[in-house]
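The following blocks contain the structures, represented as structure tokens.
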Structure I
């Protein structure tokens, strides 16, 4: 990721103002997102020895719930650490999407840190590890979720309507989990990224 490619991405304000899904939720979460000071300083220290400027990117799509929940905490994390941050839609940046997929990373969001020479320093995919158990517990309590997802994917309009409503409920609950402590897991994991690749 060189500097000119990086500049093709969206800054956070532009991306959020043009979000096609969950814009009100993301804006609401942005009002409450607070990063632990030690996570900011850990990240700042971790990137200090690399060729500058260190840059951060996220590849996502507007429909991604994990992205909607994490963007509000990523923006202040990177800003606090002095790292410029850009958002890319995979559907608009096929080469970046292909890079992740070729490495076996087919989930989004995909967050990367890059040094000043364009070398990837670390990568974070989808959600903090602690989120997986929360998701599995919720899905076990809502067995229709996966069935509706598959039916709506096959073009069932009634299933799409039901799935949309259930997914919004899931997303609202997931946002609550992030606010109750999982944002700290996201920022802690990302602060440990440099040198992990």
Structure II
């Protein structure tokens, strides 16, 4: 829960992390050892900027300069990062958004998300955001509604999405647990892209 905490965006260029962690000139993210090294580098950056109880880290993983991404590396970087920071004993309060995914990246990322029943917010080339991964139609409809409203409670989402209050509340809770949306102390919820905006609460 945000509880009024400051949202601190952290943009992470995975090709830069790769060069620093693996000492390779080529931005080819392949093999599990490479993925583990990059995930460790990402976690180190999050730890360095962790503001403790006063801030929430919103990490933007940038794949724009990544040439090749295989399934094993996607599993080590994307899936294991999400699983680590969804756990009750997560090392910091961090959320994740990805940008710069090309079609040849997307196949591997979507496969690992489906395998682990994970969801992820993906920012497309035109700046819009979409959910990728394992979500049912109700969760997708509620997330799209939240994206339009920016911040809303179950009753407002239910009215906009044309579902019952109970269904909206359950879907919003699931989206928060899966960390593609964040709850506020007043019972409202914001989707992650809205937290990137300068005026986000």
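Work out the source of -13000 here, i.e. which of I, II gives that when helix-only ellipticity at 222 nm (-39500 (n - 2.57) for each DSSP H run of 4 or more, over all residues; to 500) is computed. Each step should come with its number before you reach the end.
Working: I: -17000; II: -13000.
Derived from the structure labelled II.
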inquiry  = With relative contact order in percent (Cα under 8 Å, 6 or more apart) coming out at 20, pick the structure among I, II it was computed from.
reply    = II
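A value of 3.4 was derived for distance in nm of label points 7 Å out along Cα→Cβ at positions 46 and 158; which structure in I, II was it taken from? Mind showing how you got there, number by number?
Numbers: I: 4.9; II: 3.4.
Answer for the origin of the read-out: II.
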message = Ranked on distance in nm of label points 7 Å out along Cα→Cβ at positions 14 and 118, which label among I, II comes first with the largest value?
response = I
ask   = One of I, II was used to compute distance in nm of label points 7 Å out along Cα→Cβ at positions 70 and 142, and the answer was 3.9. Which one was it?
value = II
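No value in this document is a laboratory result; all are computed from the given coordinates. Since we're looking at a predicted model, the values are computed, not measured. Cβ atoms are built from the backbone, for glycine too; each structure is taken alone.
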